[in-house]
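Pasting the structures in now, so scroll down.
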Structure 1
Amino acid sequence: MEKSYFAHPSAFIDEGCNIGKGTKIWHFSHIMPNCILGENCNIGQNVVISPDVVLGKNVKVQNNVSIYTGVTCDDDVFLGPSMVFTNVINPRSAVNRKSEYAKTYVGKGASIGANATIVCGHDIGEYAFIGAGAVVTKTVPAFALVVGNPSRQIGWMSEFGHRLEFDSMGKATCMESGQTYKLENNLVKRIS
């Protein structure tokens, strides 16, 4: 049976993986056992995807990214160069904690910038935007813009990745798409 995805000859794909149609896996990447990669994903060079990781459709993983067991990314997630997920809260070399992986969920359309670190057990909401180099140590709400170490929220982003400026009525419009958003009780949702 012919593969419906592309894998560079230097990539290594372990048994039991389910890789979607149109996905591309580039140089020196390792996809470990029982991973699920959706359709049309792009896995850059030197990426490690640990056992049982799940990536939705159209996930873009840039070079040198580590995605450890316990991570699930929804559709259209962007993972910037050299960012990393952790999966154990208190790792020690001499203490085996393989059964203590904390799960992390990344919502649809979220972007995580270059060299960011996501400490395990903290979900990232849909369309959230994590700035380059940020260290995420708590859950990030949908549409939130967070930066720094430890990360702190400094605003809100549209689905198209533009900063939202809310008026006195709690409404904002994306400059590119024209979509409108409502800020209420410190939560953002798209209303049109």
Structure 2
Amino acid sequence: MNHLAHCFLSFADEDLLLGNFIGDFVKGNDWQQYPHKVQQGILLHRTIDSYTDSHPMTDRSVARIRPFAGRYSPPFTDILYDHLLALNWEKYTDVPFEVFAAQTYRQLENRAADMPPVLQERLPKMIAGQFLHGYTLREGLEWVLDRFSMRLAGNFDAKGLGKFFFDEIEAFSEDFNVFFPDLLEVCKNKVRLS
């Protein structure tokens, strides 16, 4: 899962959100340097990533896009799934997307000083561009796919991938809507047990 899901699966808890948001930038045991609740968020991020990578429905989606994305199919699938979360938002929460996004932007701004320097630098642009909103629109998703593909070695047909995804969106939606309730339950249990 990508930014939208990691933020959503922080359950509006600012410390969990901080940890979940910075999770990709905290390597090895460095998570132990953070306050307890932020540590939980970092470990929640890792749980989300590992569970997503091992779920059979995710495997099915990854296999579908492999001709377009090769070995980078899993992270591209994460991006596609964030769009599907945005499309299916009302299935998974009663909180309107606009309320969630505004609260998340505010909480991230509150904790910017606690983020790794690279995120401190990126965050103002991300929030100014309303990065969570980008997943709600086809154009936003295509932009994210294009930007991500530019960061990778090799040639990627981001436009072809986007077209294929939207042509086959019902099949991807079926995968996602079997997978995401499972992930949601795993995350709720992890937060409860922490």
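To test your reading of the models, identify which of 1, 2 gives -0.62 for log10 I(q)/I(0) by the Debye sum over Cα atoms at q = 0.23 Å⁻¹, for residues 108-147 alone when calculated. Source structure: 1.
For relative contact order in percent (Cα under 8 Å, 6 or more apart), which of the structures 1, 2 scores highest?
Values: 1: 10; 2: 27.
Largest one: structure 2.
Structures 1, 2 were shown, and Cα Rg over 2.2 N^0.38 Å at 0.99 was computed from 2.
Using distance in nm of label points 7 Å out along Cα→Cβ at positions 92 and 116 as the calculated read-out, with 3.2 as its value, let me know the right label among 1, 2. Could the numbers behind the result be given before it?
Values: 1: 3.2; 2: 2.4.
The value was obtained from structure 1.
Of the structures labelled 1, 2, one was used to calculate helix-only ellipticity at 222 nm (-39500 (n - 2.57) for each DSSP H run of 4 or more, over all residues; to 500), giving -23000. Name it.
Working: 1: 0; 2: -23000.
Derived from the structure labelled 2.
Computed over structures 1, 2, distance in nm of label points 7 Å out along Cα→Cβ at positions 68 and 180 reaches its largest value in 1.
Just so you know, all these numbers are worked out from the coordinates, no wet-lab data involved. Predicted model only: the values in this text are computed from it and were never measured. Cβ atoms are built from the backbone, for glycine too; each structure is taken alone.
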